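Please treat every number below as a calculation from the coordinates, not as lab data. Note that the structure is predicted; figures quoted are calculated from it, not measured. Cβ atoms are built from the backbone, for glycine too; each structure is taken alone.
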Structure 1
């Protein structure tokens, strides 16, 4: 096969076959993360023997980045907005299993047919939007139509990716050749939907297509560019989840009430008040008993289990990885393609490798109370079955970094800094969120130790999204950010021909190997694991981005809260996995 032969010729890789069950044990960073994760429970209230009260108000803080107040699943881009929406949007029609595949315990079930290259979805629960209108699978069709509509990306949408384009008929719809998507066959009662795919791979089972409904009755007649700022997006967001938005207080909070018609039963709580807090503010309010839950507690505030009398920590292994992406190409909006730039300032692979070897990721990880570890693979730990345990990542080696730079012609100039091989100035332009100044400074220090001069540009995360993620090209040389990989392990969603490919990197070997994930051979699990192993080596060879850290997700919870669960529950949404199950054992958060 072309993609295997290309990879073998270019990299001369030797692949060792690993059994899936052994992958969990051999990677040192993964083992350490596992050990750390075992220190934390996944559910609150395990030691709370006090009886729950009736109703009550829960106070939640979401720490970290600003919110855009785009509480619309089709247009939201920032993790903070999604954290707010968890409480009211309803999310996917499927629950997620511990294996991160689509489960059968949501509002719909599904079956697949390999020969037909189809998945049939059946709605099995009666569900209502918060305004009382019945939710049907036609709302899922509408979501896919919206994503495929011309002007969606220009309006700020980021879901028109390989996953959506893989549905039969989406391109004809997108190009205006048809006014419907031919691969979506909806039954007359709108409770059964058959989806046909061009490429049918086992990765589809990992939420490999869009599964979140979008209310047709609200947004169908709203112009595309107005949907991200619509009343039912920013002022009174609508969903079908356990709580209903009563009021959005800009820059303050969202007030939610219990959804009496929630499909899993009325929530135990009466109200939830959710606010965005700075990491420091959230820690202080938790200590002062002003908040019940702080989601994404910064690890620098972790002081050890049991040290506080009125709150504790929950933690699980995140699917998030930190990375430093290089500017290596452009995005072609018209053809939806990555266009490599051979003249990019960071185009020399030895420069990129040297920058990686110059960095001490053990040192950087130690800043976070040992709740982060060096990332050894482009595959995140929540998809560990596909991680090649023999890959160690870029181990700190400044001597080798200097060697690579010397050999590639990046020599020390008269001012003490390295230049480009043609003698011109080399000043690496690094952009980073203004909350991460110490991290940016550590990167600068590491590179300066091997003679690389850099300049730090501080911007908001929203600016990074707007000027890098949404742009056809970006001006800086490198950007430091993080990405949540989600349940779908398909690398095409982040590193293929998609705007999510922040480095805008692509070449023949890269592209042909990515295509292999969508081949018929991918139904063979061992073949797929081997292909992932080769993919990780290919990524490490070309270094379109430097993977920095894996992490533990930390959540601090007041001791009065019971049944708040993080991670993926063993038995899905119907029991302990749902936010509707949360209860409190006191009318106010405990102070001691």
Structure 2
């Protein structure tokens, strides 16, 4: 077949077309078109999530990965894995709903307490006299003198970015202005509100940069009020669901680190623009920002080197708190605005966990408390009353709870099965938005396995029982039929395979082993634990009883569970609006002892035992 110099790929139903060089894959084409295909493995062919349907045109023959993840019937219908299929001419491709990242449920807020503001930035209204031939002071001198005389603020400074914007701002405002000041530095000069003469409000951006989701809030820095909130998928997902895949891409591909950084910076710019549009705010009002995230996400945001973070002993480039100009990240903010990155604790325990501990008050609890933020990496902290030091560790729980490596897994988007229960009539389920089922999200997978184990469809070591109704032999071994094709939105059966069960066993085994080791290292028995704080989007929606029944959590008979929502985003807000919270976050990181799981003597045994389902 001829090898043209350029091929055209048309994506339906979105109607996008891109030109593609020979040898590139359909996943390359989707990335070029700005289409966010689910791709947990970053294009390595080992997750099976980037399914598309080839409608017309020639393509490479299915390879061994596609034959593993796709049934013969699916291949016959034209289903392909975008990361493995290479077009050999112009092609038309259909994008199934369940293969797209967009549309997932994104949690931004938390249900924790509010914090009185102790602002770092204040606004001061000024009315200045314009220069004359008898008063030829520089514009900066006029501003500094006015602040000293009208507000008792002598000795202030201003950076070059503010000075560049100063002269046109003063004249455009008719010399009636609002000045934002932070720690003796002028960071912005804005016109006063012409309607009432009040000073413009300084605004701040609080942002939780998650591995799969980004949550953002626009905050009034003086009142502490959240003016608007928004969320978006992390666009780096198309380069790998887990952080190691992304770190590997960053250092293996020339320019990969900057490419990934620009992706997420653009997503943050878009979110900030959306928040300003919702509130009617101006970019020049955004005087401060706080971004929290795990260590890898912060490295990929800032363009830090990643190779040393992806291999033992997993050392970060920097763990200290960082402050950098907002415009260094391409954010349209006040000229002197800065972005604050709180400190991290260890190679895989980042500032997001510090923010979660802060917002949940775990560091000040008078109970024996555990704090978990469940995700691709699950961070866990232990607090003992009367001791200033917390102990924290990170579990490589993997992306199974986000639907990755699960045959019919998906993120928490419309049509995802999120709850499952067994009744006298059989297995019943609930989907997000009450749409026809197209797959299972993490909470649905957890419920389904708990019901299967409770009803003896699963053995203690996680084997499906062939003799039970609904269990059948599928293309890749035993599977349980949860929803028949005629009742689904995809027109395919939704099943739970033996491989799916094993993937969940690996994920829940890592978390339970981490919890057990954390308690054992501190000589704390399960009976002593009084409180478990469960944070994060997945943690907010999971059924605690299901989690205990499959052994995601060990049995803690005296513990009260608190599901607190996105505590990391709330912690970022606290750090943004309060000097004392910012100082407390730094102290939390300094007072937390990091426990490296892989060096713990009995880790492998603990992990193996934790993969089993609990005794009934």
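Worth pointing out:
- P(r) over Cα pairs in 10 Å bins from 0, in percent, for residues 426-577 alone from the coordinates reads 10, 33, 32, 18, 7, 1; which among 1, 2: 2
- Structures 1, 2, by FRET efficiency 1/(1 + (r/R0)^6) of positions 450 and 530 (r between Cβ atoms, R0 = 25 Å, to 0.05): label with the highest value: 2
- When semi-axes √(5λ) of the Cα gyration tensor in Å is computed for each of 1, 2, the one that comes out at 38, 31, 23 is 1.
- Answer label among 1, 2 for the case where helix-only ellipticity at 222 nm (-39500 (n - 2.57) for each DSSP H run of 4 or more, over all residues; to 500), calculated from the coordinates, equals -8500: 2
- Once relative contact order in percent (Cα under 8 Å, 6 or more apart) is evaluated on every structure in 1, 2, the highest one turns out to be 1.
- Read-out mean count of other Cβ atoms within 10 Å over residues 146-153, computed value 14.5, structure in 1, 2: 2
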